[in-house]
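Engineer: I've put the structures underneath this note.
Read-outs: derived from the displayed coordinates by stated rules, not from any lab. Just so we're clear, the structure is a prediction, and the values are computed from it rather than from any experiment. Cβ atoms are built from the backbone, for glycine too; each structure is taken alone.
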Structure 1
Amino acid sequence: MGDGLESEKHKMNTGKVAAIASAQTELRTAWSGAQHIDLISAVVTQVFKGTGLDLDDVDFVLNSGSDVLDGRSISNCGFLGAMGAHHKEESRVEEDGLWAALYGVTKIASGAADVGLILAYSKPSESDVNLFYSSQCEPFYQRPVGFDHRAASGMQAQSYLRAHGVTETQLANVVSRRWQDAAQRGRVAIAAVPDAEAVLASVNVAAPLRKLMMSRPVDGAVAVLLASEDIARRAARTPVWFTGMGASMDRHAFAARQPGVLEACSVAARRAYDNAGWKSVRPAVAEVSASSAASELMVLESLGLAAPGHGIDLLDGADVAVNLSGGALPADPIMATGLVRLSEAMRQLSTPGLYGLKAPTAAVVHGAGGVGMQTHCAMTLEV
């Protein structure tokens, strides 16, 4: 940071926090030629470009990853150098990266810091993702019978389709559209875009869900730079302001959850909207996470963007641009998926004309985690 900007640090904090820059690696099914530290250092190096800031200006570093996926305890300690966290306050959030962003926003809003670096990363190509989710299941009654994330997703989809008359063909259309979106706009490595017929012809993993109806695990890393109002107005051409946040967790016992409904997502959204003062939900942009095609529709409805059973209507001709980046179905870096959604929403709000959007002023961002999307985080963004 230059002397002029340095003198502005630690002014009275207004409580307003903005995302001022983001960086992301390409999302691939396997980054076989790169380790975690390579992916992390790539986004850390890139995120400062154009801001006038550097690592010396960062007050804290928050990172999201998984010891289970990484295959070692306290795995973030091996990445501190790549994260730029040497001699800095650093903390690990063992949840999707959107929760790390929530942590960072509240820290800056409280006046405890001015600049925060938020990171999320994952290499599921080096792990058995099914075992990762199974480790989160209840160990005495669920794991022994083979209950896992796929089974939970299939049971949710069964209940949802039965309740609203949504068809498997409609789910296949959602998948095909998201892969097209990712191929056209997202930073995702895609060899071929499956059409609806190919989706329906893929192997059945948890009826009614086919393999291509589930989100595809990918490797990647993402970084987002947060700043207080004084810093943001000087470091960013178009600061993207956090105006509302909410998080909620559903019951751990899957049988105790309401079938075909994501109650925790609705609670998280309501909290975020109340904080933002949104009386009616009218964001121009929505970037949401989902474990399956059915759960994407459920999320959209839980966020209040569509009536129950009508999430499919947002696929065409809606006044809300949903997952123009492709969303999580073609590219799910698991611990980084929600932070990627934040990064993508930032780009759409701060770059007029991007993806054909004229001048969007508000967005809702969503992240999720756990077996059957047990946990949810929602944020509202405005410019």
Structure 2
Amino acid sequence: MLGLSTIEAAAVEAAGGEPMLEQVRAWSAVNSGSRNLPGLAEVAGLLAEAFSALPGALELRDPAAVEEVDASGALRRLDHGRNLHLRVRPEAPFQLLLTGHMDTVFAADHPFQQVFWREPGAVLGGPGVADMKGGLAVMLAALKAVEASPLSERLGYEVVVNSDEEVGSSGSAALIAEAARGKRAAFTYEPSALPDGTLAGARPGSGNFSLVVTGRSAHAGRNPEEGRNAVLAAADLALRLERAKAPGLAINPARIDGGGPNNVVPDHAILRLNMRPAAAATQAGARQLLESAVAAVEREREVRIAVHGGFGRPPKPLDARAEKLFRLVARCSADLGRPVGWRDSGGVCDGNNIAACGVPVVDTMGVRGGAIHSNDEYLIVESLHERARLSALAMMRLAGGEGL
């Protein structure tokens, strides 16, 4: 380990010695799909017990009220799990935000439920082992090591582990924004962008929309000309938007709900849509593009279209402050014998929202692994110790005044 002080070396070794593998196996054995409220409650309890080893005020916070458009076009309440929130030393000179998520993409009835060895002792498979229960174990190990350090009194921090990151964080975005206030930097524990440990740099934004189309029903044989086909209008809108995508703006019409018997002109349809702008200016243009396409289809097909949703993940560019934080993390990794770089990513996460609050963030401080969101998800076990040591060292250096 190059250039580490005695205090730093002690913290690094302590972080690497925490029982992270046992935690990951226990936490990943409990299904915590974003809509599985009992499973999320169980995992939240396990995490609260584990994070109670840290000082400060820990609580499980209720989510914000959220609504969604159902298949009938009506708004309905959408329940989420509670979110873990920990606040430690708000008076300390350096304030850091750390975030992660307890939910996974695997529902309670999904076939991928078991934790198992893909390569004994080296590669662990299972739902959420990389994304991101491994990252939560890394975060906790690093914080426990820093707490045992003489530099701990210089570092204050808030931890938010939310229950709905995989579905856009709509129930926890306000809590994350609240926790981001006054922070000098942030780490989020998503898995690395590549299995070699590469970090994710700039990210696009992401917006999800439900476009509710109301037409007019009619008999498909006797008087179809009197009808206004909502399914055709939704399809027309999807094709217009697909043709409008351009460099810096990805558009994905994902689903159309609606229709009915073959002999009825359908008067109802819903187009589900995702838009990913690369920059803030592109996001503003994307919203205008959507409104223009909606107006054209309404006019030409004589239907009404209600637009629900918005951009829940703002674009995350790499500004000068973020680059400084990335360079600090890269120096720490090199000093630990594992050089690391970063590259832009097409994915989004809570790091987008943190950056939009004006806080520089490295949002792939979690484990090395791969095949996330699939039945082949895996964790490279040695990266638990590797990334816990990296986080501990980066936190120590931030507390000591380096980097920002």
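Engineer: If P(r) over Cα pairs in 10 Å bins from 0, in percent is calculated from each of 1, 2, which structure is the one that comes out at 5, 22, 29, 22, 12, 6, 3, 1, 0?
Structural biologist: Of the structures listed, the value fits 2.
Engineer: With distance in nm of label points 7 Å out along Cα→Cβ at positions 285 and 357 computed per structure, which member of 1, 2 shows the largest figure?
Structural biologist: That would be structure 2.
Engineer: Which of 1, 2 yields 3.1 for distance in nm of label points 7 Å out along Cα→Cβ at positions 93 and 293, as computed?
Structural biologist: Going label by label, the one that fits is 1.
Engineer: If distance in nm of label points 7 Å out along Cα→Cβ at positions 141 and 205 comes out at 2.7 when worked out from the coordinates, which of 1, 2 was used?
Structural biologist: It was calculated from structure 1.
Engineer: Thinking only about distance in nm of label points 7 Å out along Cα→Cβ at positions 133 and 245, which of 1, 2 has the largest value?
Structural biologist: Largest value of distance in nm of label points 7 Å out along Cα→Cβ at positions 133 and 245: 2.
Engineer: Quick one: Cα extents along the principal axes in Å, for residues 197-252 alone came out at 63, 18, 15 when computed from one of 1, 2, so which one is it?
Structural biologist: Here the read-out was taken from 2.
Engineer: Oh, and also: Which of 1, 2 yields 0.05 for FRET efficiency 1/(1 + (r/R0)^6) of positions 189 and 213 (r between Cβ atoms, R0 = 25 Å, to 0.05), as computed?
Structural biologist: Clearly, the read-out refers to 2.
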